[in-house]
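Dropping the structures in below, format is structure tokens.
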Structure I
Amino acid sequence: MATDSRRSPSTASSPLRRGRIPAGFVVLAALGVALVALPLLGLVLRTPWSRIAEVLTSDTALAALRLSLIVATTAAAISFVLGFPLAWVLVRSTFPGKTFVRAVVILPLVMPPVVAGVGLLAAFGRRSGLIGSWLYDWFGIQLTFTTAAAILAATFVSFPLAVLALEAGLRGLDERLEDAAATLGASRWYVLRRVTVPLMGPQIAAALVLSWARALGEFGATITFAGNLQGRTQTLPLAVFEQLQTDTDAAFAVSMLLILLAFAVILALRGRFLR
């Protein structure tokens, strides 16, 4: 019997793959690992483990943790509620200026956080904001220096991550399954609820977790737009910044708490990051 000597790219062994890794690459790779690992190691070594329970159960730390969880969870929920329809429009429709709209949506990813805070002030500030002055004059609503401002700032910076993750899920979806359900008489909402959303489960989870993690670590936009008021706008990153001025041991302890929360996020997304 004749055998096919051709082998697929996935099974064929390449001389480059079999070859030894260049020594220069090993050195540069080690430097890259050290660049990330050394600050983390320094944080672990400088954390006052004998005081960590005292620091993390203090009123300041507990209030910041509670507020951070509220802000991050609310921001992630808003990012998903607004991001899913937006991702759908960007993937499933064509309209003039679509590229520009997408560029505007992902701009906060590369925008300096302080600039993001200044932009939020320009839009929602009480005195001269495009919307904020109108809200205050007509309804007496002030967003700046409130918990709502912290949520808005966190949503602003985390929203693009949710949109990108949801876009990736929609682009990778097999639309024939949706078409088959529609052919069998399913309504548009039934297809969305019973076919599209379940198939996008991993991408939806990624969107929620990524936006939650980004909102949890937000600093620049929050302190610029919402301020640093304990119990109202002081999230964990802001608490670390304040404690660095007075109690560095407490700052290291709270920083370690943030590292542990971030590590939990990586574990939650291990299928996307660790494989």
Structure II
Amino acid sequence: MSVHPRRKFLQASALAAGAWGATTSFDSIAVAAATGQRDQHQFYEWRTYRTNKITQQNRIKDYLQTAALPAWKRQAVGPVGVFTEFGEQASAGVHVLLTLETAVQAATLRAGLETDPQYREAAAQYLATKKDEPAFARIESTLLVAFDGQPRLIIPNQAPRLLELRTYQSYSEAKARRKIEMFNDGEIPIFHKAGFETVFFGESLIGTGLPNLKYLLAAADMEANQASWKAFVAHPDWKAMKDLPKYADTVSHIDKQFLVPTSFSEV
């Protein structure tokens, strides 16, 4: 007897989930798509405009504020975060967080801009930059899907605020998924108990340095950030799970970056 394609897909998804351990965000999205259920997990694009000087940074910020953000809003993209770097190691780069309801939005963003006459008019100077005076050095981008433990972005209440972006790399795909499981199984609430506001948690689907995940935390300032990390590592819930054998060796490298929102950032 032949098996219906949808049933075969669900059976395969269940087997895959069992092989990796607990169901991950991406697995649950695949199952929801196969069954016709509306998926509530958001997607995020983390985009970095690498600039070499403040004049380039200012041009990018002006372009984002006057041309890109209004156009993205017309495409129902948002909230959009726009950040500059903070601290002794800060570069002149500009970081953008795009909040998307579907992966299709990510695939159609550029076409949407190119067919938007209001955008083309507002972005005319940016689009006409010359080779000897470019607006940026390079653009880097990562597409992420939200974790089960926080499937949607949360806009921080604190203003002014300092944001910390963390990227966790893993040496294997199985260990990367195990770390996501750790977040979903109880690590995320510990951030709240320690005083952080959690903006998003995302598994990187497309980008560099895979497999990895990213998450964004908010605090009032650097002093509050450090106090919350101190409370986090001392929290009994963290102590109870950090040394569990199933979570061993899930992270092989950590990058962290401190950011501040621009005056027009929606996050």
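Values quoted throughout were computed directly from the atomic coordinates according to the rules given, and no laboratory measurement underlies them. A quick note: this is a predicted structure, and the numbers were derived from the prediction, not measured. Cβ atoms are built from the backbone, for glycine too; each structure is taken alone.
Quick rundown of the values:
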read-out	value
At a computed 28 (relative contact order in percent (Cα under 8 Å, 6 or more apart)), which of I, II	I
Per mean count of other Cβ atoms within 10 Å over residues 84-91, the highest-valued of structures I, II	I
For Cα extents along the principal axes in Å computed as 59, 55, 31, the structure of I, II it came from	II
Structures I, II, by FRET efficiency 1/(1 + (r/R0)^6) of positions 156 and 172 (r between Cβ atoms, R0 = 25 Å, to 0.05): label with the highest value	I
When Cα Rg over 2.2 N^0.38 Å, for residues 124-227 alone is computed for each of I, II, the largest belongs to	I
Origin of the value 0.75, where FRET efficiency 1/(1 + (r/R0)^6) of positions 92 and 252 (r between Cβ atoms, R0 = 35 Å, to 0.05) was derived from one of I, II	II
Test item: mean count of other Cβ atoms within 10 Å over residues 68-75 calculated as 17.6, pick one of I, II	II
Parent structure of the calculated result -10500, given that helix-only ellipticity at 222 nm (-39500 (n - 2.57) for each DSSP H run of 4 or more, over all residues; to 500) is the read-out and I, II the choices	II
Structure with the greatest value (metric FRET efficiency 1/(1 + (r/R0)^6) of positions 108 and 196 (r between Cβ atoms, R0 = 35 Å, to 0.05), set I, II)	I
